[in-house]
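In what follows, structures are represented as structure tokens.
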Structure 1
Amino acid sequence: MIDALRYLPQELLPRLPLPKETERVFKSLLKELRPLFKENGFRALGQNFVLDSPECWVTINFQKSRWAGDKETTFYVNVAASSKRWLGLYGKQPVQLPSYSACDWRWRVEHFAPEQGVGQWTLIDHPSYVSTLTYLQTLFREHVFPATRTMTTEAELLNHTGWLEYPQLKTRSVILAATHQVGALKQTVAKLIENHGSGIAAVGTRDHITMLLAKYPDAMQTVDLPRDLAPLVR
């Protein structure tokens with residue numbers, strides 16, 4: 001149960017006091033990592049490091065566990081990316097950094113690691129601080145930063161998969177319709193309807209297709225819609 005809760009957005013987790021000494025160690029860790037992130041185009045923002053491009057947001061987030069022991073601080077590292085075009089369509093400010101949970105591409109940092117069994121780090125004392133810092137510096141430099149550099153344009157972002165299929169298919173369809181990639185758009189909309197056109201996501205799928213038809217009529221006229229969605233076409 002506790003392990004499953006680690007995947008909840010941080011804003012939904014209960015607020016519990018953190019141990020003061022290891023909290024200082026955690027803050028020192030973030031401070032020590034800042035120059036490395038800056039060298040790779042990221043700016044520090046609280047417990048986040050942000051890479052801002054004209055088309056996309058990329059965020060690396062350090063999430064503290066609320067179930068660490070009394071004398072330790074345990075944390076996870078999240079990586080997320082989002083299309084600014086997509087954010088603008090749904091009323092969010094594309095110039096404003098979205099939260100991790102608002103991004104449609106999401107990973108735990110261990111996804112990019114050569115040994116994916118390492119998913120959390122615990123700070124207890126100075127030796128644990130040194131070993132964690134050394135490991136993360138290597139992980140970011142050799143694996144994470146090369147991957148995030150391929151997430152800064154919509155075209156590159158489409159080559160990645162991560163997190164849930166449904167929101168990603170919706171974002172993909174917007175990017176493909178906006179850039180008039182009709183072949184890939186047809187496949188994406190067909191998959192969206194096939195996998196999410198019924199059940200709990202049916203209304204959201206229908207609303208999304210209605211939006212696509214209104215916003216991108218030229219691209220969407222190439223898409224064959226099933227009979228129950230045909231009345232949406234004017």
Structure 2
Amino acid sequence: MPGVARSAGALRLVEARQTKGRVAILGTGVSVSARVTPVTLTNDALVSAGATATMTLSTSITPDIALEVGQIVQFGDDDGVYPARVRTRFTTGTSFEIEAFEDIPASATASFPPELDLLTDLSDSGSTGTSSVSVFKSVGAGETSRDTTERTASATGFSSFYDAGGETVIKAFDSEADVYFEIEEPSPDSSTYTTNGKIFWGIAVINDLSRNRANGEKVGLDFSLQFSGALNTVDPA
């Protein structure tokens with residue numbers, strides 16, 4: 001029996017405009033075997049701006065990977081956004097040292113890994129090298145073997161001091177640090193998959209970065225990265 005024709009609408013094409021990117025600096029020798037689940041940091045008390053400040057969280061958390069020194073976090077509430085830089089490696093508990101660029105109000109929250117909030121395009125691609133040989137058994141015909149598969153991603157967007165994701169990318173590139181990177185597509189059906197859309201994640205090296213400052217234009221941020229090993233997939237949930 002032939003298949004039933006289905007329209008593009010019935011197949012639920014996904015709008016790319018709600019795609020999310022997340023990034024975190026990885027410490028030397030840190031391995032990641034599963035997707036890093038985002039956690040929420042909630043500031044318990046006012047933190048005054050300064051080079052050395054202690055952030056006290058309202059609840060103890062244990063993120064899947066540590067917040068490394070230099071990691072940018074972006075706290076926010078209904079009144080604004082308050083960036084900070086991690087000063088001491090945080091693995092678990094209720095407090096850690098930060099450099100607060102502005103006063104951070106009590107009850108302000110931040111997500112880790114932070115999102116890249118100012119992207120206009122986020123694409124990934126892959127390529128596999130091949131080798132062709134001709135052997136006696138193939139009677140002169142070429143036989144192809146698979147070589148290394150490489151996975152890359154590229155991003156285009158804008159740059160802001162208040163965008164923790166973008167500032168983390170810049171920090172990782174400048175310090176030659178590996179990153180955890182993920183791309184989350186919008187849910188294919190928000191009434192069924194309410195937690196997340198399809199997610200692609202992996203460990204990567206940022207191998208190209210440019211900040212664009214054309215006269216009369218917003219400051220832009222473009223970067224590309226190459227994954228080390230596989231680009232892993234998490235199904236919608």
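Every number here is computed from the coordinates shown, using simple stated rules; none is lab data. Every value quoted in this text rests on a predicted model; they were computed, and no experiment measured them. Cβ atoms are built from the backbone, for glycine too; each structure is taken alone.
Things worth noting here:
- Comparison of 1, 2 by relative contact order in percent (Cα under 8 Å, 6 or more apart) - largest value held by: 2
- When helix-only ellipticity at 222 nm (-39500 (n - 2.57) for each DSSP H run of 4 or more, over all residues; to 500) is computed across structures 1, 2, the figure -1500 traces back to 2.
- Source structure of the calculated read-out (mean count of other Cβ atoms within 10 Å over residues 163-170, 17.4) within 1, 2: 1.
- Parent structure of the calculated result 27, 16, 12, given that semi-axes √(5λ) of the Cα gyration tensor in Å, for residues 35-154 alone is the read-out and 1, 2 the choices: 1
- At a computed 4.3 (distance in nm of label points 7 Å out along Cα→Cβ at positions 131 and 171), which of 1, 2: 2
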